[in-house]
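Just below sit the structures, each encoded as structure tokens.
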Structure P
Amino acid sequence: MIIRKLFKFENAHIVRGCSTQRCRASIHGHSYKVEVLFESQYLDHGQMVYDFGLMKQGMKELIDSFDHAIAIWDGDDAAYIASMKEHSNRWVVLPVSPSCEQFSRVIFLMIDQLLRSTRMINGEQGVKLHSIIVHETETGYAQAFSEDAYSQMMGRIALESILFSDEVRQGWSDPQLWEKVLASEIFINPKTV
């Protein structure tokens, strides 16, 4: 069975090297919709694959990190990067260009890393991240599966290269959330949310 949880965020970016002149040369924004799809052949004690309420913690916080922020590719012009950091309190530096395709891969890796470190205590079994769908517009989206997120052909994404501004971190319940995710620290689901 597959379940899906929808998240939303507003974000600005430039996608260098793309075909569309406006997209590659000007900062612009989108109202993103992110679908997180989990799969399992089992149901928990509440007869669910995974309680949607549990997704409102670390997973939501990580996705919300991009909200009202600028996504910056670390391979962009150094002066541009410095200017964006100087003029925006909320930014995320990525080791890849912030295209819709790369957003779906990055978010897949972030959620997958968190899910693998999560200890489930309500009878959940075999819960895996099926895919991430990132809607950049009403008519365009990218969907990443595990083979896409971890693809060497598409380029390895080093999670440790993702940087979050202090303002983004202050919005988390634990300002060290990202370091804990990277270190594969154990996250124990609460009994109730």
Structure Q
Amino acid sequence: MHPELLYRPGLSLSAAELQAMRLDGLVFEVGDAFLPADIPETADARMLSLAPHVRAEHVVSGTTAAWIHGAGDGRPARCHVRPHVQRRLRAPSDPDVVLHDGVVPPTEIQVFAGMRVLTVPATLVDLARSDREADARTWLLALLALQPTQVSPAIDLLRARERLPGKRRAIAMLESCYDEVTRYTS
């Protein structure tokens, strides 16, 4: 998707003009931006809508990564990121960005629109281990409903890690959510 198809309030059109176009059915909201009504909402479009919040050394994680992968209708209130570099990062100045600890290995990174996001299995692991978000389980269920075949790779990721706090609880959470999602589809 070409970045010029994504309209941000205040650049070429004001927020009021974009809202009027939305009411007329010409555009629809994607995160903090708008897309023309005839362009599908893809992972690239969702990722591009986060561009003002995500720096080059960030990997989108947690509930925000679940949204990038197609879970949920609207983006989470705050953008969750983790570093992919071994150096210490300064805290983001953007109040809508939450920087979490833990460097992401390259095998758990996927690129959309030139920016990094956790892979689906890594996102499932991140959500299953998440105590920081009250609605992490909701996002986990939504992502599993879209990608139920990714639960095994996610559990394998957890089992391969040594000395990981909350590992057993995260595996139990993934299995429980998977059972809940597939209960009526089998």
Identity of the structure behind 0.9 (criterion: distance in nm of label points 7 Å out along Cα→Cβ at positions 9 and 177, calculated), options P, Q: P
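Comparing distance in nm of label points 7 Å out along Cα→Cβ at positions 65 and 97 across P, Q, which is largest? Numbers along the way, then the final one.
Details: P: 2.3; Q: 1.7.
By distance in nm of label points 7 Å out along Cα→Cβ at positions 65 and 97, the leading structure of P, Q is P.
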Which entry (P, Q) yields the derived value 22.5 for mean count of other Cβ atoms within 10 Å over residues 105-112: P
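Tell me which of P, Q gives -11000 when you compute helix-only ellipticity at 222 nm (-39500 (n - 2.57) for each DSSP H run of 4 or more, over all residues; to 500).
Q
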Ranking P, Q by relative contact order in percent (Cα under 8 Å, 6 or more apart), the structure that comes out highest: P
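Read-outs throughout are calculated quantities, based only on the coordinates presented, and are distinct from any laboratory measurement. Keep in mind it's a predicted model, so treat the numbers as computed, not measured. Cβ atoms are built from the backbone, for glycine too; each structure is taken alone.
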